[in-house]
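FYI, it's all coordinate maths here, none of it is from the lab. If you're wondering where the values come from, they're calculated on a predicted model, not measured in any experiment. Cβ atoms are built from the backbone, for glycine too; each structure is taken alone.
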Structure 1
Amino acid sequence: MNAPTATASRAVPTATAVADVEALMQGLGAAARAAATELANASTEAKNTALREAAASLRDRTESILAANARDMAAGRDKGLSAAMLDRLALDAGRVGAMADGLEAIAELPDPVGAVLAEWDRPNGLDIQRVRVPLGVIGVIYESRPNVTADAGGLCLKAGNAVILRGGSESHHSSAAIMESLAAGLAAAGLPAAAIQLVPTTDRAAVGALLRMTEFIDVVVPRGGRSLIERVTAESRVPLFKHLEGICHTYVHHAADPEMARRVVFNAKMRRTGICGATETLLVDRAIAPRVLGSIVDDLVAAGCEVRGDEAARQTDARIAPATAEDWDTEYLDAILSVRVVDGLEAAIDHIGHHSSQHTEAIITEDATAAETFVRRLDSAILLVNASTQYADGGEFGMGAEIGISTGKLHARGPVGVEQLTSFKYIVRGSGQCRP
């Protein structure tokens with residue numbers, strides 16, 4: 001089905017158009033369910049072959065992938081996407097190579113399917129095992145980052161799941177080009193083509209249809225901004241691994257090493273401003289603010305970062321613009337940082353508790369007791385001590401690529417990697433026992 005034109009996408013959809021999208025999605029769902037049955041019993045060798053062949057195809061097809069990405073980038077500029085959003089969308093030879101490396105890294109991970117998680121014997125002679133199994137069919141809805149196509153496809157495959165990928169309209173051509181390499185890997189391994197499917201339309205009705213497909217989809221993983229997450233949460237009839245926005249904090253405690261604080265804060269904000277693990281709010285203890293804030297602001301301003309702060313922060317450095325109440329609840333995904341001066345650890349914990357999206361928080365301190373209080377009292381998915389929030393990434397945890405950072409508390413939390421894309425079942429073996 002061809003993607004609608006820009007004019008058509010703004011028009012009120014006709015009943016026929018909606019029915020066409022519904023039929024398309026039902027077809028994808030049925031094919032994915034059939035593929036999932038086969039994948040659940042696929043050999044580790046076949047899955048790893050598919051991943052490695054897909055990686056080789058990505059490298060071989062780098063030029064065509066970059067040409068497709070150039071089309072998306074041109075359209076993004078015409079659409080007025082921010083510099084940070086364009087950075088999320090952009091591919092170069094290095095990023096294509098990183099996708100290929102990621103698929104090969106997934107191939108090297110242990111196969112979770114069939115692993116015995118626990119085993120015990122009952123007094124009546126029954127032997128019971130808890131065994132890891134695939135979830136089934138996963139729907140992944142994401143926005144501008146085309147690398148998610150490769151990461152999500154590869155992770156779901158390794159965990160024995162079929163996946164339906166619905167990328168954003170901004171990355172439509174890039175994702176389609178990447179999908180060709182994934183399809184080549186599946187074909188080389190003799191695995192069903194429907195194991196990894198990319199929704200071939202940018203029509204928003206496809207998202208609604210996916211969220212209603214309870215007969216085919218076992219879980220949906222949304223990756224994107226607040227509007228996407230709110231829509232998916234409101235409409236989905238399928239269970240979710242929610243990847244909420246990353247309002248991440250870095251707190252410079254009064255016992256922080258000033259030079260460490262300077263390095264870590266700069267990296268946490270500016271390494272890549274458009275990723276969910278970028279620090280959006282900096283909290284600084286009042287006792288150390290006069291010693292550290294000036295040098296931190298020096299680095300940020302020199303790199304083109306706008307710094308906004310409360311009155312205490314502005315009194316420390318005149319280059320800091322006034323912050324509003326809205327700033328403390330904003331995921332900028334851009335070269336903007338809000339700064340608040342706080343009166344100690346309790347005040348920092350209180351601020352984070354009120355404004356965090358429970359994604360990732362960091363403390364910079366040489367005080368082990370303060371660090372332990374910080375990680376024990378806060379309930380975000382990832383908590384770091386003396387390290388940049390940009391480490392909020394499954395690959396950096398040694399888990400390989402990840403679909404996203406789950407901020408929910410059920411089943412999967414934090415980086416959603418191969419193991420988090422599985423469930424378990426119980427296998428009970430007896431010798432003729434009958435329950436009395």
Structure 2
Amino acid sequence: MNTTCDVIAPETRQALPDAFDVLTVRGDFPILNQRIRGKRLVYLDSAATSQKPQVVVDAVRRFYMEDCANIHRGVHSLSQRATEQYEQARVKVQHFLHAGESREIVFVRGATEGINLVAQSYVRKHLQAGDEIVISTMEHHSNIVPWQMLCEEKDAVLRVVPINDNGELLIEEYGKLLGPRTRFVSLVHVSNALGTINPVREIIEVAHRWNVPVLVDGAQGVPHLNVDVRELDCDFYVFSGHKLYGPTGVGVLYGKASLLAAMPPYQGGGDMISSVTFEKTTYKGLPHKFEAGTPDIAGVIGLGAAIDYLCGIGQERIAAYERELLAYATEAVSAIPGLRIIGTAQTKASVLSFVLDGVHPHDIGTILDEQGIAIRAGHHCAMPLMQRFGVPGTARASLAFYNTKQEIDALVTALHKVKEIFR
């Protein structure tokens with residue numbers, strides 16, 4: 001596999017030592033310097049949204065202060081500069097995912113919109129009564145509800161791959177679900193609630209034997225893994241920029257050019273057209289026919305800056321450090337009496353989801369906030385998964401490469417305080 005950022009310009013790389021230096025990294029994230037309730041912020045909610053390095057904040061600020069103009073339409077200098085930065089970001093995403101062409105990269109508002117675009121523009125026209133769509137038990141609501149809506153409309157069937165008690169997909173059962181009526185598979189790369197890393201290459205191979213296309217929800221995949229869409233051979237891949245240390249409100253849909261080219265536009269409006277008369281409208285080619293209206297220009301530019309930043313550090317170094325941090329955190333919280341980790345797959349990314357005997361997850365989150373520690377508590381937009389484990393929700397500490405072992409120690413100390421309160 002190629003390195004994730006092997007084509008990013010050398011001038012964008014960060015001057016970091018060979019060994020991963022988390023303190024240097026933390027200095028790039030100004031928000032981490034603040035105090036919450038008199039205590040230094042410990043941010044353990046990156047699976048919900050990651051914090052932004054200064055270079056991303058600067059890129060967005062610079063656009064609004066120096067280059068603010070609409071793209072693709074103006075002949076003046078500001079518009080041309082904005083257009084160039086916007087399209088440069090598309091190329092950066094292409095290389096980041098190892099896509100074959102930049103026209104395979106469609107900018108959307110987030111992974112949710114990317115899934116809905118594929119559901120309505122691709123799957124809808126291929127789905128008939130009695131046909132089947134396959135998802136899994138561990139999906140985020142964004143990868144459940146669009147398919148439910150489509151199946152209800154078309155009188156199709158939604159099939160669900162079961163998981164074991166460790167939170168791992170039962171691959172043999174997945175294979176049994178596929179058949180002549182299967183029209184589409186949509187599965188998560190990394191579970192937002194469990195941290196499970198799914199064997200998506202194998203999942204895709206099995207589906208392709210039935211000539212079934214596959215969408216991969218990579219919202220939690222790209223922040224932690226080196227993703228090569230051509231090596232995976234996925235047909236579609238989606239992710240959200242705000243989980244990749246970029247701005248909110250921007251995301252990416254990757255699709256194989258042959259599939260995207262055959263899909264009708266998802267929305268109509270400005271900039272996705274080639275010509276308009278009252279009799280007929282013709283559309284632009286890829287990827288612009290899917291980008292109606294003025295996009296989040298600043299957000300796309302900020303996403304490009306985030307990719308530059310990550311490439312400067314190196315995805316492999318980030319992943320190695322996060323694996324070390326997750327192992328440390330898993331061992332530390334496992335030693336707390338009455339605490340049970342939900343999601344113990346052999347292959348995991350930086351999510352630690354747990355329940356504590358006699359304490360509601362929301363109470364855990366509230367008490368930890370008083371200690372300056374930010375975690376997520378609830379069902380994590382994965383209610384069927386919570387039902388599978390027989391819990392109303394979990395407390396979730398999600399890690400990033402700017403977290404430290406000292407912050408894990410602070411979490412453990414705070415959890416002992418929670419136990420004392422509810423003793």
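Of note:
- With mean count of other Cβ atoms within 10 Å over residues 266-273 derived as 15.6, matching label from 1, 2: 2
- Which entry (1, 2) yields the derived value 2.3 for distance in nm of label points 7 Å out along Cα→Cβ at positions 242 and 410: 2
- Answer label among 1, 2 for the case where P(r) over Cα pairs in 10 Å bins from 0, in percent, calculated from the coordinates, equals 5, 20, 27, 23, 16, 7, 2, 0, 0: 1
- Among 1, 2, structure where relative contact order in percent (Cα under 8 Å, 6 or more apart) as derived comes to 24: 2
- Which of 1, 2 yields -13500 [helix-only ellipticity at 222 nm (-39500 (n - 2.57) for each DSSP H run of 4 or more, over all residues; to 500), calculated]: 1
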